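Where a number appears in this text, it was derived from the coordinates with a stated rule and is not lab data. Please read all numbers here as calculations on a predicted model, not as lab measurements. Cβ atoms are built from the backbone, for glycine too; each structure is taken alone.
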Structure 1
């Protein structure tokens, strides 16, 4: 299986660029152990975030506003991803999503974020996406990165410490002029805020050259609901019950927003990872949001590859067959192997008893 061979090559190459201590530190890092979601592997460029957006979930997870750059060097980060047994290396492998618990392009993390993306692009080749409220007007790895410009509404009143939304849109437009793939990421959709200004936001974005949009869901805890209430936003009519720590989705129909965006000429994508897939001319059938992209690009003749990988992993007489957009395996396989096969093929694996 090429994804396995690519992993072994990357481990050997990157390991040779690091000292023993650096390799051990990278191998202990969560990036080396954490399973990716169907939407991909999130890469942290820093810890904590000072932007304090009213809807942000990280502060309920124990993070603070005192940002610290992530401790791994770019080569260490690429090595950590390479040794992760769940991750498929290569251009059609695991999707990479940069930015999760901080803004990637803060002054404290910008250089490291660019370094991480450059190292992943050069040594791993996986499709990369970065979500940002502070898009740099120049990005050295722009041809291999899908940039999500994150905006909640045209006023930015729930994001008082972030750059103004129109500044973000203009920076994204400059990246597009330089050849980058840029998508408008309306995240999260906040009832009573986003919907009131969406027409203006879409109109400005369209005039600047944006053609794709993703609408993201708001998730709240008791604390987030209180912060939003301080900004004059009441989300309680849209949730059944608030919890102190567990995030619950706000039940708000996006159908009107989707129709308006399509009427404005936008391609509306179902999720952020769909933008990553589309930007790189690929396809994915790993979750119920899809399939995304051109499904004709999915390899369906993978039985022998999957069988070869499972036999290499020690499974005996494995029966593998593809039906539709699903890989069926008779017998039980470890979670690590199931996830790796899914990441390498972009097809969901279903196991059945012998």
Structure 2
């Protein structure tokens, strides 16, 4: 357990063990189960939506029910596949699929919003699916970022990952009530156009992948739910800062409203990108878990940030697997008075940790 005493992020994480492993003989899971989303269904059950990886690094989004013992997650019960990569924009020639979902129940809409990576012919692109019951999903389509001349860049040209919505309406930079989402654009064309440099937005000297925030006017969403796929007012939120996140950072589960503001659990990556590029499985990287607090009156403003990881790869299951040395948080749930974080372990299994508040 790591306790952060600096910069006023009063939370700790304690690992509790493995929650889900690949099922022997299951071809859909032959290369791992990892990075799940989570939500409570209208049937009162807690569902995880893990990334299932078949041979050739082809991913699907599965559905499993979490088995609880006295409000503690102790296992899972498989319940099929929630999303197959059956759209042309979700399936690449060499590797691809639907990957790394996050789910946010949106207050006031009675909807669960799943954001996921559609890894298609041009690389990773963010997409949205919706559910009214937390179990069955319908695609809303790819995200199309609104063009803003001040950035001098079209975000739709770039790969993007780690997209997740805030669970309630927040103020946009102009004060309008909005649904906000975090995302991580990458100034990198190497997947589709090898050797071609990708320009970063105006004024950005640091090209490392970082967390951005964008907004969707709440009034437009209530008029047409498809507006969730058309965010605007894009802002840089936070980039790599500490040695353990020197390569890149990205958002984890949906931000959690706490007394201090919005608590964002995120991942930070250090090490070195292989010569085959950042879009292929890596052999020399290290993923850790950090946290930051965002201003509830302006969620584009970081109030505090951990200087040391809350969780880092230490166990055998976290240090050896499809991609070694990875802890990758993607889901968070409050259950029976406790808060649990579900995370990917070395791109191979699903782990469970407890998030605790540290009293003053």
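So helix-only ellipticity at 222 nm (-39500 (n - 2.57) for each DSSP H run of 4 or more, over all residues; to 500), computed for just one structure, reads -500; which one of 1, 2 is that? Clearly, the read-out refers to 2.
Computed over structures 1, 2, FRET efficiency 1/(1 + (r/R0)^6) of positions 62 and 262 (r between Cβ atoms, R0 = 41 Å, to 0.05) reaches its largest value in 2. Can you spot which of 1, 2 the value 0.20 was calculated from, given it is FRET efficiency 1/(1 + (r/R0)^6) of positions 22 and 38 (r between Cβ atoms, R0 = 25 Å, to 0.05)? Checking each candidate, the match is 1. Source structure of the calculated read-out (Cα extents along the principal axes in Å, for residues 182-309 alone, 46, 35, 28) within 1, 2: 2. Structures 1, 2 were compared on FRET efficiency 1/(1 + (r/R0)^6) of positions 222 and 294 (r between Cβ atoms, R0 = 35 Å, to 0.05), and the highest value belongs to 2.
Taking distance in nm of label points 7 Å out along Cα→Cβ at positions 134 and 278 as the measure, the highest value among 1, 2 is held by 2.
Which structure, out of 1, 2, was log10 I(q)/I(0) by the Debye sum over Cα atoms at q = 0.07, 0.08, 0.12, 0.14 Å⁻¹ derived from, given a value of -0.26, -0.34, -0.83, -1.20? Derived from the structure labelled 2.
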